[in-house]
1. Taking mean count of other Cβ atoms within 10 Å over residues 34-41 as the quantity of interest, name the structure among 1, 2 where it is greatest.
2. Consider the structures 1, 2: one of them gives -4000 for helix-only ellipticity at 222 nm (-39500 (n - 2.57) for each DSSP H run of 4 or more, over all residues; to 500) as calculated from the coordinates. Say which.
3. Using mean count of other Cβ atoms within 10 Å over residues 50-57 as the calculated read-out, with 9.5 as its value, let me know the right label among 1, 2.
4. Of the structures 1, 2, report the one carrying the highest value of mean count of other Cβ atoms within 10 Å over residues 82-89.
Structure 1
């Protein structure tokens, strides 16, 4: 099933996407039903809602007549992991660092907490982060938790995933350099926008992958030129391992979103070709269009807007 949250002019609603993209229709559920409210069990509520959407929808609208929102517009929590170590090696090379990774990267998976209030839809415009000069995108896949849990085992943690969607944590690379200097994790570098969508594609449509390495092919393009292509199947850390680690000593909740980290090559930082990253000519600028594409997950397309004005702190930042 492909679930969407959409607005046809009378507020957000939940619906099932039926048919191919050209001529696809959204079969809407009753007003007030959220995708989040259909999660939390072993899939019975979602399956029943899918049957209702197919046989007795509250409304049916052409896909091109609605605005798609993020499938889960306000997740209970957002985490972003780093499943693809070649992405990190690519970033190291761009920053002039040796590509050999410290041992810690193979001991436990890395992740940070994102901002649920920053979630935007798959076709929403995205403004450059305030005070940012080096704006970037990230080609990632988000796993949505269907059934909550705590202290999950790596062998079956992926069974808690209800489906996948695109995940793009837009990044201010100059802000990230400052965040890293503070040494306490991501701050304003990843705080302004996280794209989810266009749909939540349930795991039954993605092919078997008990460990969470679903065979999902993805690509990214800027202004129509492909920048990267890859597959979730090639991840170094599986979603099963990631979910086991992030649930250690805490609860994963239905609707939580966990990003895969960037597919190798799937950000502009990895393509920096100058020792001075500020001199790189490829950073996103107003008017650029970034698209993420996948035969399984659909497509996002977002236009970059200028950064908003900034009220400076007393030190100038």
Structure 2
């Protein structure tokens, strides 16, 4: 057995103990590992921060992120790369190119899907529409209804990815734009209730599509302590069922590892967010046994 294979199997067996499997039973169990890499709120940060930056010196940068992603893909075969929105706005690259460079670079890194953040409307819905041909990945948003806009048909509510026999369902949820974005920027885009929409997506993905893993790409925000009635990722996790992982954005929340929330059925939901500006890359590994029972582990990787 190769050293890396042994390490992976040992790590997987440790994680599998959380499923009630003993090490002896693990020896006869086939394990499939699914790796989910993710970013959020990159905000047009293409270059690394300069050496004299007071907070993020020499951190981030698309080239470094691309190298890190490439290295992980060489080590692990079943990898999904996802983004939780706010791709646009934050550096002169966006001011000059309007998002073209961001979408092209994400396509080169082979992102699988992204949801839409409020700042992705900063050049209006026309500006977002104009850049869509440069994106070779899926845009997912289940609670933004674009049917009366030029974006109709360009955004899907969900997508199912098949990774070595494991079906991964991914759907997107966006924040309410009213009061956050000028109406003329998003025009006739309709915002639907995120909790109700999420539960309908889960029904489709679990019952109809028979997904083994359900991931929500959310731009709701991690938590709002001063606004207890505002929907956030922690509330979305607690008020729904059958979501395994919520990848969040909007609040620029730096988490070293995922937060675990109990859903309405008492099952664990992982909620993760990796700050902003491409400083970190999130990584969540799910391990599935032959009966599709799963365990997980997650961390934030500094770029």
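Throughout, read-outs are computed from the coordinates displayed, never taken from laboratory work. Predicted model only: the values in this text are computed from it and were never measured. Cβ atoms are built from the backbone, for glycine too; each structure is taken alone.
1. 2
2. Checking each candidate, the match is 1.
3. Details: 1: 14.5; 2: 9.5.
Comparing all candidates, it corresponds to 2.
4. On the way: 1: 21.6; 2: 27.1.
Going through 1, 2 one by one, mean count of other Cβ atoms within 10 Å over residues 82-89 is largest in 2.
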